[in-house]
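Every number in this text was worked out from the coordinates using simple rules, so none of it is lab data. Model, not experiment: these values are computed from the prediction. Cβ atoms are built from the backbone, for glycine too; each structure is taken alone.
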Structure I
């Protein structure tokens, strides 16, 4: 959605693509193994998948005492477990250099965190929530949809 055809042709799928736990993934997110400063997210949509690219920071924050919260799945991590990723806006605004950023799990494994299939490296452990797994999944999907809407800025996902 927000990259050139050439960039889309050059992106590499995750190295463990065939072994991914597809039944637990509401979206596919990965850092490009061929370009470690680029990440990609693909969302299922009724009209076909919607994908967009993000820029990964070259320097990651680290702190032994601070923690960070993912804006998509609301999982608390040690500070290095969350990164500020920037997505160029789709269309002309993105070609002009306009971006939108989000703090997200550095490994882009939000669906696994909300289901308890992966645990964050947090000194205090995972935060307790009163929501069911289904409610956490729905909240995560809503947060990701809101971010995707910012990236696409009202453009049709088919473009």
Structure II
């Protein structure tokens, strides 16, 4: 993946690979990919004003108690990640439905652009108090369109 391809991802989060992330097979454990995807997705959602309750108990949902919940995630492993390497995880939105947001994720080498993993996820907008699926808030939808360059 070239740095030119990363320009299509409005949110990119850097990660150093730590020795402790290696597993018995001599590469980073595949579960780490989902942590990298999650970090990029959370950074994206924070940029557009869609966050959930914090672990500290603060209510950081929208004014009417709406926040995201992960419905689906998947990954295609293209190349093993081996220490030492610096990575970047990119996130972009490919679709905004009535009550869901579809993300595309990539993990690539920060220095050489090598593509290690490609995947995606779907989050659903949820009113936490009632556990009901609700429409994506208009302000969030507009912020996504602006971030993705679909608005002037």
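Computing distance in nm of label points 7 Å out along Cα→Cβ at positions 49 and 137 across structures I, II gives 0.6 for structure II.
Given that Cα Rg over 2.2 N^0.38 Å, derived from a single structure, equals 1.09, which label among I, II identifies that structure? Here the read-out was taken from II. Among candidates I, II, the computation of mean count of other Cβ atoms within 10 Å over residues 33-40 that gave 15.2 used structure I. Between structures I, II, the calculation of volume of the Cα convex hull per residue in Å³, for residues 41-88 alone yields its largest number for II. For which of I, II does relative contact order in percent (Cα under 8 Å, 6 or more apart), calculated from the coordinates, equal 27? Structure II accounts for this read-out.
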